[in-house]
Structure formats: structure tokens, C-alpha cells
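**Student:** Each structure below is given as C-alpha cells.
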Structure P
Amino acid sequence: MQADETNATPMTLALAALGWTVSDPVRARRLLDVTGLDPDDLRARASDPAVLSAVLRFLESHEPDLIACAEAIGCKPAALVAAHAALERE
């Protein structure tokens, strides 16, 4: 999925980042371990700003993942960081 930075909302970027994150089983397991979420909870709350904020915080904590995710979804890493900040305010 390519995110058009000019039109992407924080929620859209975060959802794209979530999809990228869970596309790799090892990274998905690390996300669940770090956040304390289980797969059912993650599915049920995927549109919750708090959960999406946690996903972006997870990516920010490991810069190689942040950069790879941004590249994969077609945005700059700074856009993901800004989306995280915006979601934190919600």
C-alpha cells in the first residue's frame, strides 16, 4: 500500500504501518510482546487511536523498522512520527 503523504491522515498512515508491521510474523510477535496486546485484541481495536499510537511508538523505538515501514508504505519516516504525535493528542 502506498500512502500519499499529502492526503494521508494520521489514522491512515498508522493503519498502513500496522499492516506492514504484522506482515512479518517475527515483527508481529515482537509488537504483541511489547504492547501486551493479543491477536484478538489487536484485531478488535485496530482502529483505536491508542492502539495505532502504540504501533507507531513501537516502530519509532527501532529506527530500521521505522525507515523500512515508511519506505514500504510510501511516506517519510517523519510522517510516521508526526502521525504518532497527532494520535497521542486524540
Structure Q
Amino acid sequence: MKRLNQLFSKKKKLTVEFCEKNLDRFLTEENFPKYHSFFNEKNVVYKEYECQSRCKECKKSPYTIVNGEFVAADSSEELLEKLKGYQR
């Protein structure tokens, strides 16, 4: 029964919130298609804000807020991998 639940369970809904300035600073053109594909998945709700009042973190590295939890990474590639990990 546990195996059936894994096969047929719905993916958790992810609310992903970004700071517009942070995206401009760290998202590269080569990563944009990968992010775009991720944001178009059915269970992902993407929101972009002009500012999230996290200026210290915003200047240091790419970050996002996932379901209310702060998530940072060393690169935009690493951040996307962390985001994908929330879907598992």
C-alpha cells in the first residue's frame, strides 16, 4: 500500500517567492530556460516581488522563499537543484 501511495500521490504545492533584484543579480541567461521550465510545472506557484527586505542576503547570493522557508545557494544552478529537491 505504501508503494501505491508513492506512485499515485500528488506532488506538494510549492510557493516560490523571489526578489526581483536578486534575480537580476544572479540569474544568468543560460539558466533562464531551466528556471522557466521549473516554474511552468503544475505544482509550482511562482511569485516575484520588487523587494523582500532581505538586503544583506540579497547582495550575497541567490535566494528564494519556498513555502515560507528561506533557501539560499552559492549559485543559481545550485538554487534550482535545491528547489527541485522540494518536489521529491
Structure R
Amino acid sequence: MHIGVAYADKFKRTWLTLDVPDGSTVREAIEHSGILRQYPDIDLETQRVGIFGKLTKLDAAISDGDRVEIYRPITVDPETVERRDQ
């Protein structure tokens, strides 16, 4: 299966495309991608993950064409930060 793995920290965004075996899970795809070596601060036990913006579990099966996303924790309370003009 051909899938993507995405992660962004404060400084850069990473989008990796790779092939994984059929029946792979979200965790297996992330581990297979090598992104954990690029970003050693990623903690899969505490950070949330998703597929195309929808939260999912690490043991969820993935499908061909999926984009697996690793989400950073929110570091600022959105209720206390002033809105920026766009």
C-alpha cells in the first residue's frame, strides 16, 4: 500500500510517502516511515494520531492512499491568546 505520514514541529513540516505491507496499522506505518528518528521528541504514547484529520488509535488498520498524521500537543490555551487579524 502507498501511504503518507505527516508531522510538523515548530520549525518544519515533514511529509513522507512510503509503501507499507497490506494490513499495516497506524503505529507500524509511523515506525516504518523513519519519522521517529527524525523527530525523537515524538511520544506515541501521549501524542494523538489521525488519518486525514480524524483522530484514530495506533492499532487502527490503514488503507491504500491514507495520510497518517501525528499531532503535537497544544501549547497555548486558545481562550487566553488574542486573535490575530488575517
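The numbers here are math on the coordinates, done by the rules we state, and not lab data. Predicted model only: the values in this text are computed from it and were never measured.
**Student:** Figure out for me which of the structures P, Q, R the number -11500 belongs to, where helix-only ellipticity at 222 nm (-39500 (n - 2.57) for each DSSP H run of 4 or more, over all residues; to 500) was derived from the coordinates.
**Tutor:** Q
**Student:** Let me ask you something else. Once mean projected area of the Cα convex hull in nm² is calculated for all of P, Q, R, which comes out largest?
**Tutor:** Values: P: 5.1; Q: 6.1; R: 6.6.
Result for mean projected area of the Cα convex hull in nm² over P, Q, R: largest is R.
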